[in-house]
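Enquirer: Before anything else, here is the set of structures, which you'll find just below.
What follows is calculated from the coordinates using simple rules that are stated; it is not laboratory data. A quick note: this is a predicted structure, and the numbers were derived from the prediction, not measured. Cβ atoms are built from the backbone, for glycine too; each structure is taken alone.
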Structure I
């Protein structure tokens with residue numbers, strides 16, 4: 001058995017019992033990363049690696065209390081800080097894996113909340129200082145989070161989220177992603193919708 005597959009299975013089993021959103025969200029994000037990777041011109045082998053590494057991008061949330069992850073209302077400033085710790089926790093966990101995908105997975109877990117305009121976390125990296133795999137995960141992660149139901153809000157429509165991603169106002173979402181990456185994501189809108197028809201959000 002592939003060691004990484006065994007690790008994935010254990011992680012997702014743990015997440016399934018820890019909170020009701022993370023495990024399915026990670027799997028859908030990984031699938032989106034595969035689709036986006038193909039649109040960017042990467043070969044199937046690398047796209048598969050993106051999907052597999054991306055499918056555990058939120059592993060650090062296993063260390064975050066369920067009462068925070070499943071809180072039905074807005075988080076306090078302290079609770080947001082606690083949630084943001086998951087990126088560095090996930091990095092430390094995946095960095096220790098003895099597997100060829102370890103470096104890719106650790107880069108993704110650490111940087112998938114960094115933003116192209118420097119407004120992300122944990123380090124406020126900007127532009128090309130963010131690893132491409134982290135940038136790919138970021139836009140897929142944001143998209144899936146917005147079209148999925150959460151304890152504090154209902155799911156938004158695909159069309160609404162695509163509009164939100166293209167908002168180029170000073171504080172708009174478009175500034176969070178590399179322009180070429182955002183264009184590629186918008187360009188596969190039909191494929192994304194099809195993937196959610198066959199794998200609906202929670």
Structure II
């Protein structure tokens with residue numbers, strides 16, 4: 001009886017980590033480094049010329065669903081919500097001042113991955129990105145301010161490793177292009193995350 005019980009416990013501990021960790025729904029948290037670079041944007045308050053980049057901390061949550069479609073291939077979909085801090089971009093001149101202060105954003109992406117082993121997934125992702133920002137324009141002493149939304153696309157890639165039967169950790173890089181028309185607005189992110197798989 002003890003041998004059977006010990007064998008069952010050993011299998012229960014070993015099998016989930018080696019089995020389909022990347023197959024089903026998951027939720028997680030992430031944080032990291034964010035760099036936004038703005039040359040010029042057409043916003044709701046007017047055209048702003050910034051020509052500045054800034055580094056900031058970013059953190060948020062994500063949720064999604066993975067499907068292991070073969071012994072090595074994983075396909076999935078994911079949505080995320082992030083907050084940024086201390087990333088106000090400003091340009092000031094004699095008669096002109098423009099400010100963009102990103103506050104939060106969300107993204108909807110698909111990802112495709114390759115299982116190097118049952119616990120390690122290398123993946124790429126791509127999809128839609130959305131950023132919300134406070135915008136302020138001072139032109140010849142006339143002040144206009146408001147909120148604006150910047151839509152774009154993102155691509156990225158990373159590696160995710162199962163560290164238990166339900167938990168995984170990942171490191172990821174992302175590039176987002178939030179430009180439109182004559183605007184030039186992009187973002188680079190390096191993120192680390194922890195996910196819980198149901």
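Enquirer: Out of I, II, choose the structure whose coordinates give helix-only ellipticity at 222 nm (-39500 (n - 2.57) for each DSSP H run of 4 or more, over all residues; to 500) equal to -18500 when calculated.
Expert: Only one of I, II returns -18500 for helix-only ellipticity at 222 nm (-39500 (n - 2.57) for each DSSP H run of 4 or more, over all residues; to 500), namely I.
Enquirer: With distance in nm of label points 7 Å out along Cα→Cβ at positions 125 and 149 as the yardstick, tell me which of I, II scores highest.
Expert: I
Enquirer: Still on this structure, I have one more. Out of I, II, which has the highest value for Rg/Rh (Cα atoms, Kirkwood Rh), for residues 85-156 alone?
Expert: Between I, II, the highest calculated value is found for II.
Enquirer: Consider the structures I, II: one of them gives 44, 14, 12 for semi-axes √(5λ) of the Cα gyration tensor in Å as calculated from the coordinates. Say which.
Expert: Working through the options, I get structure II.
Enquirer: Quick check for you: by distance in nm of label points 7 Å out along Cα→Cβ at positions 21 and 117, which of I, II is greatest?
Expert: I
Enquirer: Something else now. Comparing I, II, where is distance in nm of label points 7 Å out along Cα→Cβ at positions 29 and 93 highest?
Expert: II
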